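In what follows, structures are represented as structure tokens.
The numbers here are math on the coordinates, done by the rules we state, and not lab data. The shown structure was predicted, so the numbers you read here are calculated from the model rather than taken from an experiment. Cβ atoms are built from the backbone, for glycine too; each structure is taken alone.
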Structure P
């Protein structure tokens, strides 16, 4: 049994884990940096430990300090969430060596799947199809670049250069012309060194027109490894997912079974334990290829939860405690869609935005879920990733789910900082999204010159702005004029605000 969990993370994912622990009757501890004091996740935890230091490296990435916090509070387990220390094998090993339960896969599995070049070879050995490409090993930078150049002629163009320790699109370059190869390789290597301290890069064939499909898996210590179906995450911007859904709109039962079994094989090849995600590219030909495995909870896990009725975080707790997973025979019911709400200016090359959340009014109604770590009155700062929330909807069919997402985005009101809500709302009407033909290049192809918001009139009446920042949010409101007269049945600005203003 696990009695107390320290959540080694912050923001939305910390809130998600804290809720799951509370439902499981498990005590919780949050760790936070000084600039997170007063945050929602701090208030949700039973206990909180203030981390010393100012930077992320001195706080959320300080392994020794987090271990000490767990020991001081009597926590018998640590959940890393995603990002930060979640896929760092040395930290997982340090947790276990300290006598604390690590809620995640073994350090060995993290190492094998975290190094993309090693993972590709492991998958080949396990019989899992891998994207055509080549890996080279050389400690000499110039020799490595020459070997890569030689490999590029065998792999063929267009191709993709990828960092072996990569993630989040860092250390990645697409190359369409051999004349651009060396410059792209040098740039990818520099970025990989800066981001991961590891300059090794390898080559993959660039599969244009492909879909990004990932399979959620769970594995326990009792010999059971299962998959929970797929998520399509093709709609991406700079290799970052924007729009995710389950099930995949073009998936067939036969393809689901084949990809699911390949994902199970991948997990079993590294003796995987816990929750993980095996990512594939689905080519226009119908062939699929292993892309990578994420050895942690995924940002987009809620869509799988909604269509399978499974609490994946709760299952992580059970598995880490040595219990068998509670999932029986799973079936997919209905359709779920998730979009990521960012504090960013989509019309200005998606630059991050800062400012106060003067108004933060999420949509309500059946089939709507919001995973967030912020609330009205919080400040958006440049200290962390600008994701404000994940908006997730469920409906019996994809058509209904897409319409529910449109309505939810129309009703979502955020004032005080610029967000990508209007971009997401327009994305829901893009033809490739409507008909399910999305690929990893959909956004670039649909908006080749970048997204531009439709022209919006300024507020015509100061009273409208005042109402928008006020506390009343019904479809109608009562106002009082300067003369004291009362007016009722006045339309609220909230129903049209996001359609009219950036």
Structure Q
């Protein structure tokens, strides 16, 4: 799953152990509450969902499901009860209206029921076990919440994170409520999480490695190829998808290979390695309608190594997803795997570090993030324009600080698309700012540059921009993945 296990052990731990930025300012707007664990138990969350009565269901890497009561109390003293055990590395969990739980674990999907009402699952129904499992430690299976048709989307990690030794490793599958498997796409390498955006389209996070220059958020477009070719050997088992895509050329660029490989779907939003994280993980959309602050409709993406959460603004240009990544919250106690955002605007963060290491320092954690009611001064959206970008802000900015070109720092780069592990930042340049138009209300600015490049990350830092009342941005950097340049 995660990059730190695949590099030198000492280097991996050093990367994850590096001190994070001081999260004290973030706490004012989005306070964290650490939830107490049951004494003597090892809770390594891999899946979380909300049950009636504001209870939580938590699936763990050790194959257990726990029910948590009191996690939402103002001064929580949560009570934990074991619901099920004997499963294998749960990395997806969803609750149904009838009280059953659907669990994605390494060998398949199980539906769990408590038929006698004693608080323990006694009916374990295998919904599917229709993919290969060799026994390699890296053969993770991440499952989504149900989509609008009730399907669970599953992304299957490669064997050892490098090869596809058994069927459908490196694939996305949809599993219907009846247990039918629908092959949906190939090219997956090492997922860290899966979930829908506000529009209902499904995304997953893939981690830096072969054919992945950096970790990124990827759109699971049905019939699409996500970039790693080894799993394409199983196209004979997916007649609904037609011919396998042509093999990409190594040591190339994503934007070039898109011209050769029509099925290739570029990363929707690159999460630059070493800048925003190192092991991208869980995904949660804010569907709270403003109960979580000013970011309704945006995505939140965790990072296992850096123990943080990044915020993602998306847009679609020429039918392709792209957008900006902005830091949201640091200072969590362990490495994020699942994120869960409920309709009342509460984010639940599940942390685990065993075998992977994380900045947070604890072996596992369960934490709650709420909005204090105060609006932080942040970059709200960053939209591509034919000659630059348009920025909006959560609060009015001081117009003179926005209009000063010295307050805008721009960089652009891309990554080598290659079979080797990861990539440095390459083809770098500094776009020159040629004009800034500031809205009269200080809530937006259109920034023109001399050059935009498809396939590049365009990074803007705004260190000198201030709010109308003199406050600096809570997070001054935004990283936009420009897959397509829009027409005017």
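Here are the numbers:
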{"item": "Test item: mean count of other Cβ atoms within 10 Å over residues 201-208 calculated as 21.2, pick one of P, Q", "result": "P"}
{"item": "Label whose coordinates, when volume of the Cα convex hull per residue in Å³ is calculated, return 158 (choices P, Q)", "result": "P"}
{"item": "Comparison of P, Q - label where distance in nm of label points 7 Å out along Cα→Cβ at positions 225 and 257 is highest", "result": "P"}
{"item": "When FRET efficiency 1/(1 + (r/R0)^6) of positions 241 and 369 (r between Cβ atoms, R0 = 30 Å, to 0.05) is computed for each of P, Q, the largest belongs to", "result": "P"}
{"item": "Answer label among P, Q for the case where mean count of other Cβ atoms within 10 Å over residues 153-160, calculated from the coordinates, equals 15.1", "result": "P"}
{"item": "For helix-only ellipticity at 222 nm (-39500 (n - 2.57) for each DSSP H run of 4 or more, over all residues; to 500) computed as -1500, the structure of P, Q it came from", "result": "Q"}
{"item": "Per distance in nm of label points 7 Å out along Cα→Cβ at positions 281 and 329, the highest-valued of structures P, Q", "result": "P"}
